[in-house]
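The next part holds the structures, each set out as structure tokens.
Where a number appears in this text, it was derived from the coordinates with a stated rule and is not lab data. On a predicted model such as this, the values are computed, not experimentally measured, just so you know. Cβ atoms are built from the backbone, for glycine too; each structure is taken alone.
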Structure P
Amino acid sequence: MVFMSLIRAISLIFLALFLVIGQPCIVGATSSASLLFQNALEASRSGDFSDALVLWDQFLEFFPEDAAAWSNKGNVLLALGDPKGSIAAQTKAIELTPDERDPYLNRGIAEEALKEWKQAESDYNWILQRFPDDASALYNLANVNGSLGDWSQAEKLFTKSSLARPGFAMARSSQALAQYQLGEFHQAEAELRMLIRRYPMMADARAALSALLWRQGLNGEAESHWVAASGLDSRYREKDWLLDIRRWPPQPISDLMSFLAMERV
């Protein structure tokens with residue numbers, strides 16, 4: 001039950017970002033087929049995953065060679081808690097369009113859900129060998145490196161991701177968290193403060209800064225940022241969510257949990 005909840009949470013984080021958007025690619029597709037494709041896509045986007053799966057299956061009965069439909073079906077299967085089925089669907093999409101990057105990205109996400117780090121790393125590297133500035137692949141590969149305990153490489157990749165896509169706030173927050181883990185506290189604090197100035201409603205940066213300020217003995221300011229962070233997103237109180245879903249490094253998690261333990265006394 002815990003595994004299923006974890007899979008759903010991971011997939012929901014990424015699904016909206018990586019759905020393959022497009023029209024049916026089968027030559028001679030009818031208007032009714034196009035409408036079915038669009039209905040399936042809309043159900044996927046709106047989170048009606050059970051209905052979306054039925055619609056993708058209906059579409060694929062008529063157009064089994066449509067790679068976009070297979071990739072979208074794979075994303076829906078992941079959201080429904082079936083990462084193995086998702087990997088199979090993304091692999092089918094790759095077989096049909098081996099030079100398209102989206103199915104590799106989507107398959108990597110499903111592999112991460114199963115903690116198949118090396119397989120996910122391989123898929124992201126396939127993208128980066130051909131598209132070295134793909135911000136999503138850089139970000140996901142950074143998360144894989146963090147999960148494997150290589151926070152130095154993760155920090156480099158988060159930095160590349162944020163440079164490749166200006167405005168990618170979560171990449172910058174993750175970069176600061178990796179610096180925090182590496183003991184680069186001054187750099188991490190400066191980056192987090194800059195993020196908060198630009199995105200005052202960003203719970204991730206405020207929660208991270210709360211932990212860092214508490215570590216430095218600045219309890220009053222830490223509490224101020226924490227009130228904002230917890231009001232924006234209560235999940236930052238949950239150690240398992242931070243570790244398994246958001247995938248913070250261990251030191252910031254430990255410091256935040258210590259801060260919260262003091263707060264509860």
Structure Q
Amino acid sequence: MTRLESLFNRKQKNILSIYFTAGFPYLTATRDIMRALQSGGADLLELGMPYSDPLADGPVIQHSNNVALANGMSIQVLFDQLESFRTEIEMPVVLMGYLNPVFQYGFEKFCRDASQLGIDGLILPDLPDDEFESHYGNIIRNYGLHFIFLVTPETPDDRIKKLDNLSSGFLYAVSSSSVTGSSLNASLDNYMERLKRLCLKNPVLVGFGIKDRSSFLTACRHAQGAVIGSAFIRALSEVNDIHAATRQFLSSVLQG
């Protein structure tokens with residue numbers, strides 16, 4: 001059983017996944033933040049690989065991408081930083097990013113190196129599902145990595161089922177067709193009820209617009225958990241002590 005499968009097997013509700021951008025707020029912050037998230041009670045870590053044109057992301061995450069790139073972050077630097085991280089980090093770690101830097105690195109080399117480091121899965125929003133089916137999915141699976149597709153309230157039922165079948169680990173339910181950091185969609189309950197009626201094979205995590213305990217619990221009413229990104233990055237950017245900021249942020253979400 002993989003780390004992602006084990007997580008969803010032992011915890012069916014209120015799973016907290018935290019996104020942050022590698023190399024933000026400073027180049028060597030990655031491992032410190034990972035340790036702080038694990039000790040603070042996060043369940044899953046979504047580690048962003050910075051890119052100059054992150055189309056799905058709002059201004060907060062876009063800014064963190066620009067800062068990280070200016071700091072010198074790249075896939076190679078990130079992989080160097082993650083060397084032997086499994087000696088101290090037990091929680092599942094998923095890499096999120098865009099295809100251009102991955103292709104520049106080399107797609108199969110990227111999957112091989114990520115797998116050897118102990119990465120659990122990938123989220124690449126701009127990888128078309130037909131190309132995943134015809135070519136890239138086999139490479140990803142060959143290296144034992146999960147791949148997570150995104151669905152939105154506008155995604156038709158038959159396509160949701162297809163993307164769920166192609167995904168493994170979990171399915172990422174975008175709360176709206178807006179960008180990250182936007183407000184939680186008022187019609188989220190109807191959307192999540194629709195997903196529940198489809199009897200999907202994967203657990204569902206909700207992302208985009210989750211920023212505090214109230215929105216986290218709202219998202220978790222019909223899903224196994226939720227992803228928080230922009231709000232956490234904002235918290236990191238406003239203080240000097242990453243560990244204290246992370247503990248305080250997680251406590252506010254998990255305990256109120």
Note: relative contact order in percent (Cα under 8 Å, 6 or more apart) at 22, derived from one of structures P, Q, originates from structure Q
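Comparing mean count of other Cβ atoms within 10 Å over residues 81-88 across P, Q, which structure shows the greatest value? All intermediate terms of the calculation are to be shown ahead of the outcome.
Details: P: 20.0; Q: 13.5.
Once mean count of other Cβ atoms within 10 Å over residues 81-88 is tallied for P, Q, the winner is P.
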Work out FRET efficiency 1/(1 + (r/R0)^6) of positions 57 and 225 (r between Cβ atoms, R0 = 35 Å, to 0.05) for each of structures P, Q, then name the structure with the largest result.
-> Q
One of P, Q was used to compute helix-only ellipticity at 222 nm (-39500 (n - 2.57) for each DSSP H run of 4 or more, over all residues; to 500), and the answer was -12500. Which one was it?
-> Q
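For which of P, Q does log10 I(q)/I(0) by the Debye sum over Cα atoms at q = 0.07, 0.10, 0.14, 0.17 Å⁻¹, calculated from the coordinates, equal -0.21, -0.43, -0.91, -1.44?
Numbers: P: -0.28, -0.54, -0.95, -1.24; Q: -0.21, -0.43, -0.91, -1.44.
The read-out was computed on structure Q.
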